[in-house]
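Participant: These notes open a run of structures that come right after.
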Structure I
Amino acid sequence: MKTKIIFSAAVLTCAVLLLNSCTSIPEKAKPVRNFDVHRYLGTWYEIARFDFRFERGLDNTSAHYALDPNGNVIVLNSGFNSAKNKWTKAEGLAKFRGEKSVAALKVSFFGPFYAGYNVVALDKDYQYALIAGKDLDYLWILSRKKSIPDEVKANYLKIAQEIGYDTSKLIWVKHDRNDNPYLNEH
């Protein structure tokens with residue numbers, strides 16, 4: 001009986017640590033304050049990202065954000081897989097980790113497992129965003145259009161480097177298609 005209690009406590013502790021560690025932000029990163037989620041909603045194109053398994057091989061990637069009735073953010077990520085010659089999508093849910101005026105969220109595409117989604121730079125018109133993940137392995141540059149001005153790009157690269165990101169690892173996403181069926185769902 002004592003072994004079962006110890007084992008159960010260990011499993012519970014690991015689960016809590018895992019769930020909490022997945023909602024963090026890199027040490028030198030600061031989420032945007034005075035964030036207005038309503039202005040952030042809609043479609044964003046992925047300009048650059050670090051390679052990771054869920055988006056590997058995709059181009060023409062975008063994210064669409066909408067609110068659910070509870071004030072959480074419904075996420076629809078989509079992209080084109082050239083090797084399979086087809087569009088793919090992933091649906092998720094993002095929740096604020098604290099105040100809704102601070103752009104520190106956690107996002108899940110797989111049930112109870114969340115990862116950090118932190119807007120660390122955002123222009124005043126909500127046209128360009130720099131997103132930090134839970135650690136230095138996750139980084140995105142987003143734009144409302146399929147391109148980004150050079151001065152915004154240079155500024156966001158500088159901010160990312162100051163946080164500690166190795167920006168030489170960024171993949172610059174190709175946007176050469178206009179037939180994303182998932183963008184038409186909104």
Structure II
Amino acid sequence: MKLLVGLGNPGTQYRDTRHNIGFMVVARFADRVGIALKKKGHQGLYGVGRFAGQEIMLLLPQTYMNRSGISIQSACQATGTAAGDLIVVHDEIDLPYGALRVKVGGGHGGHNGLRSIVGLLGTGEFARVRIGVGRPVGAGDVADHVLSPFSGSERRELENVLANSVAAVEMLLQGGAQQAMNEFNNRDLFN
């Protein structure tokens with residue numbers, strides 16, 4: 001079984017923030033493939049279905065970002081999912097808005113959600129779909145930046161960013177990490 005996780009924070013006050021782009025992408029993917037995210041368990045919302053000939057669980061942890069690993073560890077243990085079958089979709093401040101990178105393995109890079117996952121799973125050897133949200137302008141606070149809504153210009157481009165991010169997830173599941181990296185790394189998500 002594959003486990004596809006979107007990172008974000010629960011609650012309406014966070015719904016449209018940069019930090020929740022992982023939630024947005026996985027929810028969009030769920031709608032596209034007809035998997036309802038209505039089950040409650042593993043301290044999250046989840047759904048199970050099939051995509052590309054394989055069983056897949058989609059999970060939106062409801063633990064808040066810095067405790068995402070608790071939800072993911074529970075789901076991995078319950079389903080017997082190994083780190084190599086885990087895909088995490090998350091915001092990335094070290095990429096400009098509109099950039100996307102597929103990556104397998106690595107550390108947490110200061111991302112609190114990834115820090116929690118790596119710490120609890122004991123490995124960083126899982127796939128990531130990193131979606132650029134950029135850094136704050138000037139000396140702005142990073143936490144304020146990721147917890148604030150998209151700007152007007154960013155919202156105008158959000159549909160393209162989400163559509164291309166979902167396409168990257170689909171390719172990762174269908175063709176594997178190398179094919180997804182070749183196709184989507186360095187692609188301008190605005191086109």
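Every read-out reported here was derived from the displayed coordinates using simple, explicitly stated rules and does not represent laboratory data. Keep in mind the model is a prediction, meaning the values are calculated, not measured. Cβ atoms are built from the backbone, for glycine too; each structure is taken alone.
Participant: Which one of I, II has mean count of other Cβ atoms within 10 Å over residues 111-118, as calculated from the coordinates, equal to 23.0? Kindly include the intermediate steps, with their values, before the conclusion.
Facilitator: Details: I: 18.0; II: 23.0.
This figure was derived from II.
Participant: Quick check: 105 is what I get for volume of the Cα convex hull per residue in Å³, calculated from one of I, II. Which structure matches? Show your work: numbers first, answer last.
Facilitator: Values: I: 151; II: 105.
Value 105 for volume of the Cα convex hull per residue in Å³ corresponds to II out of I, II.
Participant: Tell me which of I, II gives -11500 when you compute helix-only ellipticity at 222 nm (-39500 (n - 2.57) for each DSSP H run of 4 or more, over all residues; to 500).
Facilitator: On the way: I: -6500; II: -11500.
Working through the options, I get structure II.
Participant: OK, next. If P(r) over Cα pairs in 5 Å bins from 0, in percent, for residues 63-142 alone is computed to be 3, 15, 25, 24, 17, 9, 4, 2, 1, which of I, II is the source? Walk me through the intermediate numbers first.
Facilitator: Details: I: 3, 13, 20, 28, 19, 11, 4, 1, 0; II: 3, 15, 25, 24, 17, 9, 4, 2, 1.
Derived from II, not from the others.
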